[in-house]
Structure 1
Amino acid sequence: MVVSTKGRYALRVMIDLAKYGTDAYVSLGDIAERQNLSEKYLESIIKLLVQNGLVKGHRGKNGGYQLSKPAEEVTAWDVISITENDFYVVSCMSPDAPKCERIDSCVTLPMWKEFSKEMQAFFQRYTIAELAEKEK
């Protein structure tokens, strides 16, 4: 259970768009420069954000990217949950995990499920707007 580079960078992209993309589309090159990140790597991240409806793109002159809804309505969990494919506290909670023979008698599974809900609730408390305001 580690937030990947993709997850961390996706949050940075969303925060950048919240700060600089309210009045106009922001180019990926500008985001990459401000965030000191590889534009090539950001292409895969922005594609994922667009596919999941968090970001919208516009081609052509004055093209680029913007948030698809207000930053106050997007949480850190919204971003992390789409970038982290294996964000499970224990492997048996993954949808791809083989069925455990102890599932009905496991005394720790309810604890792991509760912890997972708490972790999700933690990330849901932070909006992209709040994170953008904190960035100096």
Structure 2
Amino acid sequence: MAESPSHGLILIAERDDNVRELQRYFLERAGFALRFCDDGVAALDAARSTRPVLVVTEILLPKIDGLTLCRQLRADGGTSHIPVVVFSILAAAARAADAGASAYLRKPFVEAAFLATIRGALSAPSSPAPMEHQWASM
């Protein structure tokens, strides 16, 4: 899918093929361009080179985990402004907030909650500090 100027590119770091396909289906239908990575190192490199409008990461990634990915994105001046949504099966909202995530969403996949969290993170002021209303858990 070609990048939409109104929505931009979302980078997704997810190792589960089934979850990736659901994310692809719902986000492309909503008008987003997507790039997928299945490990944290590849996601960090992709974020630095493509400057996505948003990063969605699970925690349990190979090479570097999603929380480390979030911390490294926050520490890099070129990527520190990019909102990061942590989407995980783990009950880790506090750890995601400590890592600088913009929002946290707990799996399993629920389309309405996922899209609302994505839209909320994209519409929030550019800041690594999470805002209370951006946090969702389903």
Structure 3
Amino acid sequence: MWGPESYSANNGLKDLKIVLHPLRIPKTLFKEIKSKLKKAGFKLIVQTPKEHDRDAANSQALAQFVGKILQKMPAKEVKISTLGFERLKSLMPFVVKNTEELFYSLQNYNPYAQQARERFLKTADKLHFDIEQKKLK
């Protein structure tokens, strides 16, 4: 669940997440792989491919989607930048250095990514509508 930008931002492998599932390997080999990855410092998560895809859609694909929106806007530098704004902008390096192919693969090949994007956009539209309704007249 990481790439070069996550590795750099984290200063190495320690506590980076890696997802495993013993779909096609013997239990003894799976146990050995888990042990070696744990020794390397990874945080191990065991889940089915379906669970992985759901979680990845709601984390990786969604974060990439929001980061890509900020990149395309683009998010401007301002003199009175807040910590919240800086954290929002911190998504951008994880998107900018990825290839377009990787971005679109994350969005198109995860069967749950479209649903995550649509939920985000629907929520954003509703919030926008609520804001407009509460304008002082």
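Where a number appears in this text, it was derived from the coordinates with a stated rule and is not lab data. Here the structure is a predicted model, which means the values were calculated and not measured. Cβ atoms are built from the backbone, for glycine too; each structure is taken alone.
For helix-only ellipticity at 222 nm (-39500 (n - 2.57) for each DSSP H run of 4 or more, over all residues; to 500), the calculated result is -15500, so let me know which of 1, 2, 3 that is. Clearly, the read-out refers to 1. Out of 1, 2, 3, which one gives -0.31, -0.45 for log10 I(q)/I(0) by the Debye sum over Cα atoms at q = 0.11, 0.13 Å⁻¹ as computed from the coordinates? Here the read-out was taken from 2.
In this comparison of 1, 2, 3, the computed figure 2.6 for distance in nm of label points 7 Å out along Cα→Cβ at positions 15 and 119 is attributed to 3.
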